[in-house]
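The structures considered in this document are given below.
What follows is calculated from the coordinates using simple rules that are stated; it is not laboratory data. Model, not experiment: these values are computed from the prediction. Cβ atoms are built from the backbone, for glycine too; each structure is taken alone.
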Structure I
Amino acid sequence: MKRIIPILVIVLFFSCQNSAQTKKEQETVVNLEPIEVPLENGKARAYFASGCFWCVEAIYESIKGVDESISGYSGGHTKNPTYESSNTGRTGHAEAVEIIYDPKEVSFETLVDVYFTSQNVTQVNGQGNDRGSQYRSIIFYQNDEQKQIILKKKAALAKKLDAKIAAEVYPFQKFWIAEDYHQDYEKLHPNNSYIRNVSIPRFNRFKAKFPKEFLKEKNH
């Protein structure tokens, strides 16, 4: 035990040091100016993080006007994050999704409503049993209009629930696409135990609460 105790102290010291460094780097990211992604073929892009991207990807693809949801990483301070590196919690990145949508069919405001309706809005650093900074909730804005929409809805929700909303609000900087095997995971692996026990129940809870007129017919 005498030899183990100092080792533990050293580990804890470096752990706290790394945690403080990561927090400082995240604050630097938050203070940057947002980068606005231009329309491409009339389609816009939006970025959200709220737990496992397998779950979030499927939820957004059920919304009318959303063409595609891509799984990836965002919100951190390192380049070229991977699934393994993001899971250490030291990259600052969270599992996120890139939503490609038609702004003539669905507004950014509605996408924010989808975001808040599809998660436990008070859980910090995770959703359900997926815990850690890599699963934290972040809404990314690309301009001041989007920022104001997010802040207004977040404040209204906090007042309605009389609770602190966990979602962080970041200026969008960069989205890193996740590995190929993560894309369309729920659709391609419907019998996976995580999909059956976590993703699908989360999706069904969302569908039960969200207005049906915004959902694609096949999801009614």
Structure II
Amino acid sequence: MTMMIRDVPKSERPRERLLREGAHALSNQELIALLLGSGTKNESVIQLSARVLQHFDGLRLLKEASVKELQDIKGIGEAKAVLLKAALELGKRIRQLPPEDRYVIKSPEDVAEFMMEEMRHLTQEHFVALYLNTKNQVIHKQTIFIGSLNASIVHPREVFKEAFRYSAASIVCLHNHPSGEPSPSHEDIEVTKRLTECGRLIGIDLLDHVIIGDKKYCSLKEKGYV
């Protein structure tokens, strides 16, 4: 008896597994089944995707298959062949993308140069975190909150949550002073000390906390607070 996709428990179907566990958890056969969408009257989409892989002896030959070659497989019409070909072409283009030019931070001056024009004219305080990899390249930028800086509001959990998400090696925090004067306040110093301590505990260093003014900046690392 042929097992159809409807006979598979819903929680174990490719679509539900992808939503629950992520695309990386699916086999090649399951990923192809999702692209095909449906099988035939006598064959489930899982069985059809297995035949596609068998026909091309795996992904190596499949990635070069033409629409006509895909249609040579029983159960693959023009619509399914076009969807597969489009997905394969997209994967090929992604692999050919040039390496990303990422901004490297080695000093407070680098931080200021990277963020000054974006932040110096803001009329409210913005607290921003830059997440760096092991080469000190910026891999993500996140505005943590907007409003007056307060140690009770800037919770380390919100700052370091993104660090774990992006597998960051270190963090640089910064915020602006709408007055244009970047001298640190008592709250600025307390926030910096708290984030530095938390970073040391979890192994993700806070490299600096930079305050942006109007064409001026202040590094709390240079002031000895990091």
- Note on the structure: Working back from 14 (relative contact order in percent (Cα under 8 Å, 6 or more apart), computed), options I, II, answer is structure II
- Item | Which of I, II yields 3.0 [distance in nm of label points 7 Å out along Cα→Cβ at positions 57 and 145, calculated] | I
- Query: volume of the Cα convex hull per residue in Å³ was computed and gave 151; which structure, I, II, did it come from?
  - Reply: I
- Item | Which of I, II yields 0.75 [FRET efficiency 1/(1 + (r/R0)^6) of positions 169 and 193 (r between Cβ atoms, R0 = 41 Å, to 0.05), calculated] | I
- Given 0.10 for FRET efficiency 1/(1 + (r/R0)^6) of positions 89 and 121 (r between Cβ atoms, R0 = 30 Å, to 0.05), calculated: source structure among I, II: II
- Tell me which of I, II gives 17.6 when you compute mean count of other Cβ atoms within 10 Å over residues 49-56. II
- Message: When mean count of other Cβ atoms within 10 Å over residues 73-80 is computed for each of I, II, which one produces 15.2?
- Response: II
- The value 2.3 for distance in nm of label points 7 Å out along Cα→Cβ at positions 81 and 129 was derived from one model only; which of I, II is it? I
